[in-house]
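These are the structures, in structure tokens.
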Structure 1
Amino acid sequence: MIVVAGHLLLDPDARNDYLAGCREVVEQARAADGCLDFAISADLVDRRRINVLERWSSAAALEAFRGAGTSDDQASVVRRLSVAEYDVAAERRLG
């Protein structure tokens with residue numbers, strides 16, 4: 001399994017528009033082969049922060065979906081990002 005996790009920092013005034021622009025991407029990802037979970041969401045504490053969490057069955061599934069990545073319009077409002085991709089060997093369910 002591949003996990004992509006982290007956050008983006010934007011100007012607070014740009015966050016809601018950025019998230020609205022991500023809706024279609026989230027819908028497409030969740031419908032994609034190999035997508036186990038995909039979420040882009042506003043942080044509850046920091047008005048500049050958007051949290052990212054993706055889970056994919058394989059690196060191939062992630063690459064097939066990823067394509068060209070973020071549009072130039074979206075990328076232009078990101079001030080900083082800290083997002084990483086993790087290869088997960090084992091899973092332990094909680095609850």
Structure 2
Amino acid sequence: MKLLNKLLSKQKKTTIEFCQKNLEQFVGEEHFPSYEEFLNSKDIHYKEYECQSRCKECKLSPYAIVDDEMIIAEDCMSLLEAMKYSKNKK
């Protein structure tokens with residue numbers, strides 16, 4: 001019965017996509033531990049792309065694509081909080 005409960009209660013992973021250039025521009029080394037903790041969660045799958053061809057957004061502010069929805073924030077910590085909120089509203 002435990003196995004059946006595990007299989008039925010599996011939560012779909014949240015998929016997060018980043019632009020490497022955007023991360024380099026907006027996420028400082030002091031924020032790496034917070035991002036690392038969140039992104040290494042069991043229910044997160046993330047991928048970095050060299051470029052996502054979203055140059056206008058990329059130059060202006062940090063962003064991520066969470067389950068095919070673009071999230072834009074004022075700073076990298078606001079982006080992290082928005083990604084957490086998006087993940088939890090599933």
Supply the structure label, taken from 1, 2, corresponding to P(r) over Cα pairs in 10 Å bins from 0, in percent with the calculated value 16, 49, 24, 9, 4, 0.
2
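The value -9000 for helix-only ellipticity at 222 nm (-39500 (n - 2.57) for each DSSP H run of 4 or more, over all residues; to 500) was derived from one model only; which of 1, 2 is it? Write down the numbers at each step before the final one.
Details: 1: -9000; 2: -12500.
The read-out comes from structure 1.
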33 is what came out when relative contact order in percent (Cα under 8 Å, 6 or more apart) was calculated for one structure; which of 1, 2 is it?
2
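Values quoted throughout were computed directly from the atomic coordinates according to the rules given, and no laboratory measurement underlies them. Note that the structure is predicted; figures quoted are calculated from it, not measured.
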